[in-house]
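Below are structures written as structure tokens.
All of the numbers you see were taken from the coordinates with simple rules; none came from a lab. On a predicted model such as this, the values are computed, not experimentally measured, just so you know. Cβ atoms are built from the backbone, for glycine too; each structure is taken alone.
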Structure 1
Amino acid sequence: MAIEQLSQLRNARRIVIKIGSALLVERGRPRADWLATLADEIAELRKTSEVIVVSSGAIALGAAKLGLARGGRGSLADAQASASVGQVALARLWADAFEPHDITAAQMLVTLGDLEDRRRYLNAAATLGRLLEMGVVPVVNENDSVATEEIRFGDNDRLAARVAQAAGAEAVVLLSDVDGLYDRDPREPGATLVERVDGVTPDIIAMAGDGSSSGLGSGGMIAKLQAARIAERAGIALAIVNGTQERPLARALDQGIGTLFVPQGAEGARKAWLSGRLSPAGVLTVDEGCVAALQGGASLLAAGLTEVEGEFQRGDLVAIFGPRGERLGQGLVEYASSECRLILGLREEGQAEKLGYAPRAAVVHRDHMVRE
């Protein structure tokens, strides 16, 4: 569905909501009442949408518990120690907030490599999909206890956009301490809220000032614009709205207060790099029945496989061809080449016997495939 205005975010099939440290933690203590209200809103939103939460706050919570200065960000070692302690508190906080709604929360800690490396990306995507399928709300955070400056997202705004890509979400909502993007510093007289952005251009970036006013977070408006760029290229709508208000989601969606970045990509950044930026490690040839299924939007199943060429591992890129040598597309394969040869042409019941374990949903899942 096309999302052209904030109110339409309620219709998103799957949505990612990002909450920053400054909203969740005040003077080292969780804002439990505010979180309870937000949990009410998320519970209401789940009647129409699947929801993933990207939550900051572990370092701030851990630093308060350990009595570390500068919110635990005085050194990398302090931040890692704070995150290790704070992750326990953060997970408990979300579990308690959702408990009155009979919603199960799951903690999912990721590093940059988990969403950049193709095999680990597939694992993360599969975990998110399975949790949502079971009605669980994944609460995702960067694993700051092991991340270093060289291998980290650096802020949860960009992480939220990457998680949305992996999860196949249609929308991202970044809860901020301002109403959205302004044409200049919002503290300046005459500053005007930009309600809609059709493409993050240099002119749009020039409107933003870097840094976080709270001192707790690691992002700022620049980071949010970088997240918006990631999202828009993936065909995902992204909104920046004010999280400091009472019932922030209702205020933004019902009253239209915020900034909506309209999707720009038809297929998305994930499928763009799948289709043009990687060299396939192997070739899968399929029969006529599979050709018709793929053209209808289905995943590639082992039953339709007729030939496997090349040596590859799970998560590698493979090209897909039809029986007459016509190129159908390419995607990330769920099995190694040796396993693909074992289950060639087999239906699900025969695959388990050959593999020695329950087969996966597909050889190449439609979410990880681009078609010609």
Structure 2
Amino acid sequence: MPVAPLEEGGLAPYSSNHDEVETVGRTLVRVETDDGITGWGEMLTAMQSPSVTKAVIDDVIAPELIGRDLDEIRDFVASFYYPYVKTRPFLGAVETALWDALGKRRGASVSELLGGGLRETVDVAYCLGMLSEDESRRYAARALEQGFDVLKTKAGPDWKADVDRIRAMHDETDGELEFRLDPNQGWTVDEAVRAGAALEDAGIYLQYLEQPCRIDSYGTYERLRQRLRQPIAANEDTYFPRNLYYLCERSAVDVAGVDLVPAGGLLGVREQIAVAEAAGISVTHHNGFDLGIKQAAVLHLYASTPALTLAPDSVYYGWADHVLEDPLEVENGAIRVPDGPGLGVSVDEAAVERYRVESGRDASGC
């Protein structure tokens, strides 16, 4: 799917310390029931390979699902045990489709099935790649004008440049925007300490510093939290439930940035949220260039989960095209929770066909 250019209100090129995004490969999952109900799910194309993603769903996930009753979501998810292979992201996309179908069968939204009624709209965080200081100023001002309260930006190999960009955006918006800074595991401990301290010296306190160092670096985040006053967030570490439990147990992070797809679905991510809530840390939801299907699932999750205390990341405003018949609308920095049955959104299958790729083709060519 194409990402719209920055100058047209989009995000491309969206630069981080490991890539530059102008198109994104996504995999859509469609579940059809014997009584004619269709449910939809969505995931990032695994390893940018449609063939791998499709094979796992067709050969591993689908045989366990076909023949079950739609009500058996928990039992279906619990039936997988592959100690050497991680199947949760594939389960997450399929499980989302099951909730969508179950809601349609019951005539209830996913958030109602999960307890719902908490929020009708969800504030979201604006996302911005690595740009020059002047460009960062301009687009931070645009985010503020559009009603966003929080801006998440990527960080790269030059932590001093990242600090300068945050200072520039903070100055441009007169301190009215909060910032999230995400190096995507790209910093060493000393770089994270110096960057965080430099921002503190400038009187700038991030909403959080997200996963600055590599996952499984046990002890790193505990030391960072002791040395900095900047809140520390784990994101990629939450893709491994035991890592999140360890970080909470050691009081090593202030924020958990969870994601329902790598967590194995709505049930799995709610279990992770419960761990974070019990540890007394804040929780937000990650965004990996989600299309409308997963974005709707995140909205329903927020509408039914009080422990989600921080706005989710979103890049929904950045797409050049959509796969929903009625695309979600971002207004004043927020998105309304769809109120129809299931996920409350309808997929435009003609649009899906326009962007379909053969399973043998590299997803980066979408």
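When mean count of other Cβ atoms within 10 Å over residues 121-128 is computed across structures 1, 2, the figure 19.8 traces back to 1. For mean count of other Cβ atoms within 10 Å over residues 97-104, the calculated result is 25.1, so let me know which of 1, 2 that is. Going label by label, the one that fits is 2.
Supply the structure label, taken from 1, 2, corresponding to distance in nm of label points 7 Å out along Cα→Cβ at positions 145 and 345 with the calculated value 2.7. Traced to structure 2. Each of 1, 2 could give semi-axes √(5λ) of the Cα gyration tensor in Å, but the derived value 39, 23, 19 comes from 1. Structures compared: 1, 2; top value of Rg/Rh (Cα atoms, Kirkwood Rh), for residues 241-296 alone, i.e. the largest, recorded for 1. Comparing distance in nm of label points 7 Å out along Cα→Cβ at positions 33 and 305 across structures 1, 2, the highest figure is found for 1.
Looking at relative contact order in percent (Cα under 8 Å, 6 or more apart) for structures 1, 2, the greatest value goes to 2.
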